[in-house]
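**Q** Structures are listed in the sections that come next.
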Structure P
Amino acid sequence: MGRWFDIPGWFEFTQGEVLQRIAHGRICVEIGSFKGRSTACMAEVAKHVHAIDTFAARANGQTQEPHLTTFDDFNENTKCYPNITCHKGVSVDVATTFEDSSVTLVFIDGYHGAGEVKADIEAWWPKLKIGGIMAFHDYAPGFPGVKDTVDSFFPKLDCALYQIAWVTKRKDALKPDADSNGRNQ
């Protein structure tokens, strides 16, 4: 079995350590899988990982050739992980195929525009079990579509470390815009 950090991608080793801590033993959804680096990182410790991507290049603030497709690379890089299910499509569409309260970690690293990040949060928040975690990659000033959107939904994060931020779904916070006391604003 190869190691996740040998797979090409923008996901740093320290970020992988953080993600593995929050993914351990969980049923995970990853939005934005590219060539499978962060997918494999989670698969090493998670119960199961559902990887969602269109596998087609889009202008998302990262350097990609317009003709680039990564589906074959993803499959090759993750073939040794039996606990990965690949969903080729747009995350908000794939979300409709999941039951509410069915996953314990949603890791959002798809398209970095504010509208898309907002749509991912709204589509996947109901899919999280109470006690589940919604995490975000590229939570940094250089990615305002991610950081500003996350901040508008979650004024108090559980943690932000190495450009990964996360929040835990609490029993009394049924909508993603609930304040730290669980009251929806």
Structure Q
Amino acid sequence: MAELWAVIHAPRLDLVLMPPSLMRALLAADWVQAGQLLGAQIPEQWRGGDWQWLGQRPDQAESDPSVVPWLPRAMLLRAEAGSGGRQPVVVGEAGFHGPPDGDGRVEIGYTVVGEHRRRGYAEEAARALMTWAAADHGITRFQASVSPDNTPSLNLVRKLGFVQVSVDHHETRGETGLPPR
């Protein structure tokens, strides 16, 4: 992937696109293949995630490559930034829920695996994603869906300038706030 948008760089992180082959490896729990595709260490906690949320993303990416930059990215802590090894380590995933809507708005999402939480990685990733979307695509409207019981994430979206404008009921996560920025 030589495209300029394939990796978004943040101070300590690289946000690497998840091509269909990687998404399929994650859905199949093929951690050897996933690690090889990413060139990174995959911690046990990331392996234990429920990857069904990727659903039809691999097929979507193959049928319409223009959506690929707006899909999830692996959040890699670079080796020189403190991963503790010679390879980067996956600390979570971050990205958008899809391309901009008709109003030019994108929804951002992020997850940091337990052992890497409370180190600022979600904020770093979110800021890098929003900067990329604004600088490269003119996006100025962002939204995030956050469960009302997820205090760290609520604090983060407030810190990023989001304000709650509505509450929605998600079929699997229950009630979520929809704060735009």
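**Q** Between structures P, Q, where is distance in nm of label points 7 Å out along Cα→Cβ at positions 77 and 165 highest?
**A** Comparing P, Q, the top value of distance in nm of label points 7 Å out along Cα→Cβ at positions 77 and 165 belongs to Q.
**Q** If you rank structures P, Q by Rg/Rh (Cα atoms, Kirkwood Rh), for residues 109-148 alone, which sits at the top with the largest value?
**A** Q
**Q** For distance in nm of label points 7 Å out along Cα→Cβ at positions 45 and 93, the calculated result is 3.3, so let me know which of P, Q that is.
**A** Matching structure: P.
Quick note: the coordinates plus some simple rules give every number you see, no bench work behind them. Keep in mind the model is a prediction, meaning the values are calculated, not measured. Cβ atoms are built from the backbone, for glycine too; each structure is taken alone.
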